[in-house]
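Several structures are given next for inspection.
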Structure P
């Protein structure tokens, strides 16, 4: 099911070319984004770990610690002033800030001298409605910091936080480039969770189609096909994004991290192949549905034809004896009616036996 959104367009100031752009949030206008954004800071090293929430004032006073890596995660990007202030603190390009505020974009990557910016989408599958919803995730990877921006707090990155909280975790000994890989890998893993749910739904739907298809199954097929299209639109460009990351032209990723990025790329390729298999299966289900409906119509027509043929001899006999002749056999015989009725029943019984032997009276084709 499509998620309808009321979008606000980014307005550019034309009066002063040096004034820049008027930053406006472009995205979901549901009541949930009206909550106050949350800024979570994680600073870590091999021997130290701190986690806390920050206000924008605390963030403005932040001083980089050369002995610690910084991960700053923002839940809620609807506050354009807040995103702009964060952009000023970390010297982000105005177009990057616009892209963070515009939550309707496809996965992309932009490389700058001091940082790397990428966007992807995180999907959630809803079994009741057989639909998906998504949120945009933006990442800014610097040489000693990582910024992530999420539309809402969903717990998608909580497994990575748990790894960081462990005192002897390997991830704490590595740089923020490995952290960005870990977050990207968690996003791709979520794709496989959605894919498994869609695959299970398609298998259950196929079993129903083979027994007794109905219009509700046809609607479910269209729903799952729409889900597969939405996933494909997100993962195809994400594959190109990860492929660009694996080239590492700006050197934001250490050589030790590159094999992990290639592994994520392989996962996206595997996901696309599995998704294409499900799409082919859904197309086959449509053919199964049409064939089942056609077969059911044929069975119903055959049943009606058999009933009509059983009554045709009786109709013929009744019409013959209903002719207005003065002299006819059995017409004045005391048992003529019963002879005619027995003849009708006998012929119908013989025809019914023939239909039964030919399996025309069976409910199966």
Structure Q
């Protein structure tokens, strides 16, 4: 899975840009606030229709322009497809080979991406919402059907919360049953994903930090059902909601469900956010990203495109070296942003392209083979 060409129009500070990336390492460099991360964001949108930043559609469009347009030509299993995304303040329109996308499943899968950004490091110390966002994004990259479950759950949640805010319980039972059903399916997907990457994650963490450190991921829910089948989860969630009707009506919001759950990051049986050093937290996220890459490679039969945003500001020399060593062994396309080429360890890498960026413009390209 590789990207042959990228075109970006009126996207953030980029009025017009075109990149013809190399098949392996692509280094996008320049001073801060020039548009480097915007290029990665555009690529990520071509794979997911979403940004890895928390933004509105209007924020993605160059000031005084009516819409943004991002195009990419992706190669998978020898087949080239043109993927395009038009973004306006009212929404996004997707096209595959110049035809409007009717079903989301027709759009996803040509370009799969994994992003490693400073926001990922911050999620360890941040609010549970940040970890839920990461978890949902990672699952969706390998399971496009998860998107419809996610949308269904939050649509039901919105309606149920509106009823709770109105102060009436009329019709609440119906919304509760629907929420429990959608919530159980969502929780099942989340737990399954963590189970699938757990061994990979532990292996990568040991390789980075040493055998003495014991890293572990756990899906933390207020639903304590021991038998975690979908039916058991649905029943447990439904019972928890029913028991707390009075409190939910008083507060005007739903108190149980996957929108309140968390991805628990533990190191040596202790919460990483409270007991882990910055180095340990960085190693944890790095191992998590490596596991995600391997998970997607096995899932799709091809490695994803990796987007590394300002990696050198978050990883010390040893961890950066571990990551580059891992990437050298993989036949995958990588995009790296940095303020200077001197910060990237290119030892042993003979096939890379560099793209200087200034004021939203890609100035030129140099390919080293």
Structure R
């Protein structure tokens, strides 16, 4: 029997947006990246649906890791690698990025002295290795320290904090195939036992596959717990996502997508704006939002909305004829796109050049908050 070794790992736990993750300096991990997966799985307590023997919180949004180092690139301050650790499977996925966790990268970089702290706002240029994209984070700082307290609130997080602005620069084509990686605004997927479904596969910040809620028997008003209990609908959503993954060349067999590419593309269904209730019972009026949208995360319903998902949704909004574009009002302020999701409203925007067909997305942007929760040493038995 192999003798267990204890790996003592310095870690920081931050809430970033509506996610919570473990932040690690890359220098504290083994140089051999093949050793990372075992360490990260044990660190989070996976695979186990309760993650009782690790730092994970038994949901995909609390089973995330950010690995940071000072960048050698001229256009970046830090390099950031995102790892999604599956809760109930022995899988660590480095495909795609998490925008909510990205909002913690700036504060963490300032805390660790990787970026010089400025008075007022400290800009942090972040190179995301997963997507080969640049993110500019604006962190509130005062007297040489990150200012976490503030008056800004985001749906899905209690209380208020200082805002963190995130700007995703030239976000299109994380898969190297442009904003529309299939070359089509609309793709038609044949779902066995269900029929043909029209989707838009859009790649900005992360690749998403969009479908109209009404086309799959949903409304866009479903609560996460109710949808997660509907195994038939979960299976349908994963089938659609798997077929899109197969079309993108991420898997050769859509039925294996949950294992081979569980994090991307991200399944998203949308509907026209309407009155609805959030998971906490808050009533949102039709006039307060521009569309309803639900995202899936690791084959379950996202309890709120992924930041990279919002960035991709904003980009899809300005693609004429896309699924997202079809459910939006005819006249919309692209500097303030309001997404109604299970936890409330997320505001985002997009700057782009209209080329007549496929727009050139210059950047997408939005606001999150972050909070430092803990710094210490994790005891990882491997």
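Please treat every number below as a calculation from the coordinates, not as lab data. Keep in mind that what you see is a predicted model, and the values were worked out from it rather than measured.
To which of P, Q, R does the computed value -5000 (helix-only ellipticity at 222 nm (-39500 (n - 2.57) for each DSSP H run of 4 or more, over all residues; to 500)) belong?
Only structure R yields this read-out.
Out of P, Q, R, which has the highest value for relative contact order in percent (Cα under 8 Å, 6 or more apart)?
Structure Q gives the largest value of relative contact order in percent (Cα under 8 Å, 6 or more apart) among P, Q, R.
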